[in-house]
Structure I
Amino acid sequence: MISDELKKQLEQATKEDEKEKEYSKETIDQLLELTKKEKHISLVSSALELSDYEIIGLARDLNEAGFNIVVKQFDDGFHIINQGDLIDKETSTYSFETDDSNEFKFVGLSDVRLGANNQQLEILNDIYRKAQEMGIHNVIICGNISAGLKPITDDSNFIPDTQAQIDYIVSNFPKYEGIKTYFISGKLDDKHLSKKQINIGKRISEAREDMVYLGEDICDITIDRVKMQVMAANLAKTYTASYRVQQIIDAARSEDKPDVFVYGGSLQMEKFTYRDVKCLSVPGVCATDKEMKKKRYSNTIGAWYATVKTDEKGKLESFNAVDSPYYVSNKRQNNGPVIKLNTTGAKPSVDQASIDTALKFLRYARNGMSIDAYMAKFGLNYKELQGLLYIWEMCGKGVRLEPSGSEIVFKKNSPKTKNMSKASIDDLTCTELLVVSDTHFGNKHQQLHLLNELYQEAYNRGIRKALHIGDITDGNYPDRKENPRQQFLHGFDQQVGYVVNMYPQVDGIETDYILGSHDETHYKNGGATVEYWVSITRPDMHFLGQDTGAIDINGVKFVLDHPGGGSSQALSYKPQKRIEILESHTKPKVLLIGHYHKSYHFVYRNIQCIEVPALCAKTQFQQKQGLINSVGGYFLKVYSDKKGNIQYFEPEEIVYGQKDFWDEAGKDKGKVKKLVIPSKGIY
């Protein structure tokens, strides 16, 4: 330990010294390199032939210059470590303001992975072009802007080096006037920090004014008084798509829960409300690679165009988002020469001059040319040719060797790329729908007034098609002795008569429906068919099938599905299983699932899938079973091209809370009237 007297002497000596000692760049570089791992200060001073005090003073000066050099005191003396770009582990914070309409719009992205063979730079540019067309000025990236560092035996990155990836991102990341990119680091980005002590987020942000680094792995954002949390996945991806997000929200104390949770790194596209938190899982912008295949990861490519709207008090009024999936990718996107190859081990270091020379050699490698003739022309041996082939491959040049007769010849085939540019929303067909399910007419917990509210809003919006996903009635279960106590309408006549007389009847809106397991009990108990009586008495309601039905709207195939069986705690598990049993040629573009009384949207196997909530409050049966019961519906906007392919999909989730419910249908029956909107207005 340094005594107080010695400290005074050192301070006095410093004041009296007219000229500070200058250290060479070589000495500073050696110090930084030596201290990448924590060392006792005596080991460093001995290696640099400086005194312990000089090392401490130099560390102080470097710290003031921005280097993260830490000197620690222990019982055996002082230790020193260069922590590189290591940052504070505290969650970073950032604030945004809403516009004149009390809205904050942003594009949600994740897993750009620039520098990897599976990067999708063309798709990334298209997303930025669309953001500019939509007047969106903010892009938020939820981690993994870089490809990260891979083992020397792994060839999944065409830029393996940290500094080269930084340079590539700075040079090639989309730059559009008026758009700023805000990003956190993810698991892959953090590899640069743990292995090279370089925080690439800080380096990129310093080099690009339009790119703002928000911190490592997680950032808390405020928008007026709305709390939004952005997070990059650090845990392994699970089979059940919704599991990780639910797990994170479940673990949060009520006081710590954000209003909006945006989660990246899971390579999936989800939107749902859970424990009153608006959740958004952000997909990647990278093609499926070998590691994803090996681990059997599903991989959705695309972006969210999201809007946070606040009320006059600055609190969350609504959170809407349009998903934009890309169904195909360019498999290999390492176009353009690598800026630098800095490898270790068996592979030699290759500088930019060598790359430039190799690309000049490529001009003379004609398609079908014998490699013997080529090597003779330039005086190359086979090892040198192999080196050229390696560099050409790393630069994304499609060159390989093939046998032709008794010779080996060049086969040049530049990788084919697909046009990833999407049409503008205004140039696509927009289909608007109201989707409801599980009204359970006859049950004391039915919510007819909320169904009326949704149809009224659909009419106000000009929507002309509604879909009902089954269990219009509560049915009749003789084996459930408590069933009559839960109903205010009993049997086929009362329940189906109620549907005919009370289901909303709105001019211009037609309702296509399927029947569910509760509806089917009427047929099982006495052969009575709900669809027969509803269809002949309500011409605005069209039956599509028992349990399942399909309909084509503007070239888009919709399937309505009302499964059986029990529910699961994870929102996505049952829908994933439903989708996995579909054969490729039978898949719809949109799958709407009832029965589970849950609200959830995701993209899986290129299907837009929604679990549609109920319009019936939690029943005694659900309470006993400990089941989630979401009450509400969806307004959909589906933007499709001439081939029926969905380019943009906007699922507007309407979720009601306990304060919106009637406790029992006794109140409902006496106060709620049938919603009828004839051609001349409302009466």
Structure II
Amino acid sequence: MNKGIYIATLEPNSGKSIVSLGLMRTLLGKTAKVGYFRPIIDDSKNTSKDNHISTVISFFDIDLDYEDAYAFTSSEIIKKRNKGKSGEILDTIITKYKNLEDRFDFVLVEGSDFTGEGSIFEFDTNVLIAKNLGLPVILVGSGVGKTEDELLGSLQIAYTTFLDKDVSVLAVVANKVQEENLLIAKEGLRTFLPDSVEVFAIPFTEKLAHPTIKEIVEELDGKVLFGSEFLDNQTGNFGVGAMQLRNYLTHLKDDSLVITPGDRADIILGALQANISTNYPRISGIILTGGLIPEEPILKLIQGLSQIVPIVSVNDGTFSVTNRVGNIKSQIYANSKPKIDTSLTVFAKEVSFDKLIERFINLEPKGITPRMFQYGLMKRARTAKKHIVMPEGTDERILNAAVQLVELDIVKITLLGDLEQVKEKAVQYSIPLDLNKIDIIDPVKSEHFEDYVETFYELRKHKNVNRDIAKDWMADVSYFGTMMIYKGHADGMVSGAAHTTAHTIKPALQFIKTKPGVSVVSSVFFMCLEDRVSVFGDCAINPNPSATELAEIAISSAESSLAFGIEPKIAMLSYSSGTSGKGADVDRVREATEIVKKERPDLKIEGPIQYDAAVDAAVGKSKLPDSEVAGQASVLIFPDLNTGNNTYKAVQRETGALAIGPMLQGLNKPVNDLSRGCTVEDIFNTVIITAIQAQGL
């Protein structure tokens, strides 16, 4: 059984980091414990730690000490070779790798970087290491500065070399290829590769090629005058501001880096004004050259601006600075979340290692971990791209989540709100809103507005709703978004970041209605704990459910659990376990349990049962030794909203668990409510589960 993969490349700056990050996320979606190893790291840049190791360990929260993640530095390798100790090199690498193999279900191994002294030997070294570790290889080559023949020729030679050394090649990746040449690259690779070898091509991505402001500051030894909190801004194009302002403004492009002498107040202020104008692209930062600092009145004016970008002073002249910026080889750092997100997005769109991994790795995970659960959600959402409407289009968190979702091509998004206000907010928060990918609808200006008004009137006239009232309600984003679903113009809705739960759910109850046979709309949270995912219900909707309602909530929650890949073992929670407790509250839980057993004898259920007995194996065995649920419950049903809401929040805060939801159950079409304190990640996950619900679960 293979327990590792080796990522190898032919040259420096191949972009293999994008493959490492994407493959690590794929692996963590398949099994709980994945390790990371670099046999040789580069120490020619005088940095304290290897950036690849720091980024992977930090971003994916891998339980691995830095020192255990590599064997040698490149300078140590050279010294040992010079002393004739090549055998010792391999022995140490094998030993350190095997230690990780014992600790983890799988290990991702990343080859060397081809930088510094001794790089001429690195390809052969990587072949030798892969062979001695007994690992199959994913081969990565860069298309930058190469013709089609040069790229394909180099990859063919590399493939043949591995094959001659009896090293299996699983996949070949042509990286940094121009978008229009992706198909040509894949077809070219297939001419010399057998069908058993997967073929992929990844496009050259501007966002990954250009440095952040922080990288530029470090390279130029600059002094940050303003905007230090935005040093992670990603640069795009860069250009010198030497012409008059009216001419320079026409040269600005998205994420432009402005390079100008420090005494050009007109360029500085003009660029800052353009950044907040909806008529011009945003800029990423301003570099002031020649060691010149703007005069005090100009500094005071900048200081009072509500929106700012990094403004950095450097000593070198404009010509020198421009050349140095152009020569920076950008990297992905542990705190470069925008670049990591971009890498994962591009990888997810262009590469799928799922079949490859399942073909040669016999992974048998025990249970389902949070990462496996989240990975499965994204994979399922992509199988049928659904249309989700988000009424709160001017909320910063909503905008950020929407951009991430469409970049990953998971769902189609429509935001509700005034177009100019939404665009203004995107500029204010430096959110790259692409109107070609995200629809924005102002309800009262919509072509469907009058039809929606008439439909609402017909549905609610028996409740004394006239057309004027209907028009007022349809101007409300929650009602308009819900009507989009009712009319089939959207598949689901996610709201609540800026509205109350009642405001979000009321329209759905009025005309989306409940599924046949369902009388209670309830909710569940998917609680992603450290080693498992549990379903908590109902923690958001029903204050004091009756025994019958509690039973219906339990059945709905079990069905949701099953639909999302979690085997339902239902614990009906109370303040006592088994037959020991007395009182109206515990009797209600006991009655609800009996109703479930009668209506759904196929479900595993225990109740009443205390929380500790439900989730702790030792306590469960002690209190209910014959139960098939005690100690291993996956669906926990709380007796009332007070208990449920407080418990889920306590578990979330005290354990660091990710709470995905609430997901509403029982409606004909999916509408889901957010907490007003939700994060971008909360919104992202809620949209994904809404899209999965819309697939007909």
Structure III
Amino acid sequence: MSLPTRSEILFSVKSFAAAMLSVYISMRIGLPRPFWAMMTAYIVSAPFAGPTRSKGLYRAGGTILGATAVTFLVPRLINSPELLSLALALWIAGCLYFSLLDRTPRSYLLMLAGYTAGLIGFPAVNNPAAIFDIALARVEEIVLGITCATLVHSLVLPQSIGPVLLARLDNAVRDAQHWIRDALNPAGDARAAADRRKLAGDITELRLMSTHLPFDTSHLRWTSGAVNALQERLSSFVPIVSGIEDRLTALRDLGATGVAQRWAGLLQDVVALANTPRGPSLAARGAELRQRIDVLTPDVDRELGWTGMIELNLGARLRRLVEICVETRSLRRHIDAGVHGSLPEEVRQLPGVPTSALHQDRGMALLSAFAAAVAVLSCCAFWILTGWPAGAAAPMMAAVLCCFFSTQDNPVPFIKGFLTYTIYSIPLSALYLLALLPAAHNFETLVLLCAPTFLLVGVFVARPATFGRAFPFLFGIIGTLAMMDTNNADMVSFINGMTAQIAGLVAAVVITGVFRTVGAGWTARRLLKAGWSELSRLGSGERVPSLPEFSARMVDRVGMLTPRLALAGKDQDLQAADALRDLRIGLNMTLLHSVRAQLGGDDAAVGPLMQQLSRHFALRPKVDAQCERSLLGALDNALRAICAGARDGAQRSDARREALAALTGMRRDLFPKAAAYAPSLEPAT
């Protein structure tokens, strides 16, 4: 076991100081449960100031919302315990469902609103007349704990998330540069597909991390618009570079060595541009490279063959790659300026893709909500039937644990771990509750008694590798200390309370194992099918998202697939799936939609193609041979129709080139082993 680092010690000391401050103020102003404030201070605390502030704000909002719901429900349903249990279970499940549809820290608000209602409502059933006072006291204690944690972590040697986020962002940019070098350089090392997908996961993780940025203590918080814009460029980069990599492979497979040599010098210059440090000449170099790309890209005519089509697609994607490189460097320069307090005004409000554009799995959210409701109702049924005085703790713990780990494919191991370390905390909890705290007659003694345990465990809470074991251990101790608030610090009450908590944890394990557990392969298939369903809707024209929104969502799915494909093992169907290829196809479909209005009569063959694409992805993964032949024929017909179109203006010409590049990319991605496209004087019928 390694010695604690400075940041771990600092986090532990500040968290303990915030917890003790909240207990002290609670006692001085006469709040009934000071240890609730202490628990909240630890729950909200994070190593960085930004996440602490954001979690505190959302937890406060969730607590107020949950307390309001309890104040409304309990007095009206107290004479019908079954209906009250059902109402609270449905409230918890509904809040959990909607929280899972938002994968940012904002989801914390709704999740807290759910299980806070259980934490307040279930123990209050024996005193319904005082529900408003009880709910108000809980809100005051929780908000006090939040305030203390936020103030201490923000004012005492605050740890900014800005430098960490900036370092992660620079690492992602460097990974992108390495990919460009390997993709465009024939002598470069080919990186594994898993590495490409990992970059996609890093981009999504950065997007979620940046949601804390407006709450941070550094100047980087003023650059959130530029940071989000840079993340969008990285999302767009993934399908562009993977497409270029595939097109260069296609040229080599076609034996077009002369063509490849003609592009070789330009490719090296693009690699050099991508690795050029930030500078004022970058935009000029980018413009020069785009002009050279236009010169090398073949003209569109009826006789343009498959090799020419590949070149045309390559040129379009290289042009966009150059633009992304220049924009990325410019945005990174603006971020540096913002850190030093001189961010240009036009960069402050850059439009960005909202995090709501990321992948949502409504089916899994509904399944998680159902499992939580069943677990809570099961505990309530046992509590009502047995008349167990301490039984309120069982549905409380079931609700909390079902919500805590609802984002996992298989929450059971995590809940079991929480149960295990809660049990491990029992001897120390008993020592504090039954021996040490009764001997503490003033606040100073309380601090001295708590300091050794809480400062030591706080170090392990700060470590990602041990957080999952240290936090439930700490949670168990503080939960037990709360019995001091209710004057139940005796052996019978302690055994009853701990038994009820363990019963709730066991119920969460069992119910989750029955209704909610899924494997990595199952989730991977859902992710793939979600992508295919979106491509099917895109083909039908049902909903055409913006290109940045589509790229963000599909890149998010690619990143989520990476760890699950690794866990799926030797599943041949999953290993054969290529989410990057689906991403490229979707990019080309979106681009084709964007230029259809400018194609005029040349668009006649594109409509039937889109319908074929919609049908193809609706049938995935089982697509019959006839459907594939029809789709290939529709692609070739569209290529021939656009090549044969009249040239009547620069705008029409640019639209036709973009359409041909998109169609070529789709044909290559959908039918990489098909015979080369054959041009003809008339469109095929």
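Read-outs: derived from the displayed coordinates by stated rules, not from any lab. All figures in this text were calculated on a predicted structure; none of them were measured in a lab. Cβ atoms are built from the backbone, for glycine too; each structure is taken alone.
16, 41, 35, 9, 0 is what came out when P(r) over Cα pairs in 20 Å bins from 0, in percent was calculated for one structure; which of I, II, III is it? Checking each candidate, the match is II. Hey, helix-only ellipticity at 222 nm (-39500 (n - 2.57) for each DSSP H run of 4 or more, over all residues; to 500) derived from one of I, II, III reads -13000; which structure? This value belongs to structure II.
In this comparison of I, II, III, the computed figure 1.18 for Rg/Rh (Cα atoms, Kirkwood Rh), for residues 263-590 alone is attributed to I. The greatest value of distance in nm of label points 7 Å out along Cα→Cβ at positions 471 and 519 among structures I, II, III is that of II.
Hey, distance in nm of label points 7 Å out along Cα→Cβ at positions 79 and 311 derived from one of I, II, III reads 4.8; which structure? Write out the running numbers ahead of the final one.
On the way: I: 5.4; II: 4.8; III: 8.7.
Computed on structure II.
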